[in-house]
1. If distance in nm of label points 7 Å out along Cα→Cβ at positions 66 and 122 computes to 4.0, which of P, Q did it come from?
2. Of the structures P, Q, report the one carrying the highest value of percent of Cα pairs over 23 Å apart.
3. Identify the structure, out of P, Q, from whose coordinates mean count of other Cβ atoms within 10 Å over residues 34-41 was calculated to give 16.4.
4. Of the structures labelled P, Q, one was used to calculate mean count of other Cβ atoms within 10 Å over residues 50-57, giving 20.9. Name it.
5. Tell me which of P, Q gives 24.9 when you compute mean count of other Cβ atoms within 10 Å over residues 58-65.
6. Suppose you compute percent of Cα pairs over 19 Å apart, for residues 42-129 alone for every structure in P, Q: which one lands on 55?
Structure P
Amino acid sequence: MTRRLDPTLYLVTDTVLCAPRSVPEVVAAAVAGGVTAVQVRDKTASRRDLLALTRAVQQTLADRPGVAVVVDDALDVALLAGADGVHVGQSDLPVAEVRALAPQLHLGLSVGTPAELAAARDLPPGTVDLLGLGPVWATPTKPDAAAALGLDALAELVRGAGGTTTVAIGGIHADRAADVAATGVDGICVVSDICAAGDPRAAAEQLRAELR
């Protein structure tokens, strides 16, 4: 059964930044600190390795039914793993066709401009469950990302989302989390602030404190 996706503090994994620890180790600590959803992302992994990584994260969270596991980009991996969702970008598979193939999954879509938001709003109702808005600030974890939005443009996208769940991503650290939350987003996505932290649990706890 698909788990409910709580976007409040949404961890996007980075295998390199987690090292020398494993991704599941970091995920377990981060969830103990307050992470509410996990997206498994590894742009360099083969599909087979990404499937193994996703299953390892699912195993780690087997006793945490309130934490959804989402796969970045790879619909085939999400389906094979029985993940809770899949997140696609503007250059990935067409979101309407992903929805047709996976009606049971939480489906997220990256949006970085008013035009992309308008296109998402034009999709049939129920196509997209979550909009990932960003990058808010430039980030080394995704060097090919679009131009940074800044807080004012982020707030405009949130207002234009029409009630669709929104999360912000891109360069968000603990000292910026409260400002991002003030734009009205439903949650924040973090990568390096947790994956590269010496203590991922404490990093997640600090982020949750800032969001409160």
Structure Q
Amino acid sequence: MKILAVETSGRTFSAALNEDGRHAASFYYDCGRIHSEMIIPSVERLLKDTGNVFQDIDKFAVSTGPGSFTGIRVGMTAIKTFAQVLNKPVTAVDTLSILEKSFVEIKGIKTVTAINALRCEVYVKSGEKIVIKNIDLFIKDLKKYKNKVLVIGDAAISYKEKLSKGLGKYSVSLPYVMHMPKAQVLAAMAYHSAKSTDYTKIKPLYIRRSWAEETNRK
């Protein structure tokens, strides 16, 4: 099975090809939100470099967010178009789950995924749901794990000083690149376990209105 995945939920962009559970190739860019310019050329290059064409793809995968409204729309539109034209299934996975699967469990360490939601807030998981939480409340909830908690996601970069002060330096010790969700992880998830569905049924995960919508509404 060949799976093509794209991840466009944040400032980074990545695309990956998974062949029978093996990571075959990928592209990763951290050059600002230019996803609309990168997605088609990157996918075409991936296929060419691995000796494939679009018709060889058995399944597509895409991140649903939360994250950048524009980035999510770009990724969703591209993948839904590919899937529609080729009549192939799609696996859609939220960004926090992709980050979770990027790491193995570390004995004695609490790992928590958190994405910057701006306005001193973060997107985090609460059971099976994704919610918005104030950064100070987020830190308060994790106080009992101080010096034994690792925050994964761009919130660890945006709120590094607060997190380090409240939860210890270890909580923000990962290098920058490890806080970014990647298409190769998404592709592996799509191969091993994540469910797939018809392209018409996948939707972006918007937890709140965009800033432009909220300010206009007011």
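1. P
2. Biggest value here belongs to Q.
3. Considering all the candidates, the number was obtained from Q.
4. P
5. This figure was derived from Q.
6. Q
Where a number appears in this text, it was derived from the coordinates with a stated rule and is not lab data. Since the structure is predicted, the reported quantities are computational estimates derived from the model, not experimental observations. Cβ atoms are built from the backbone, for glycine too; each structure is taken alone.
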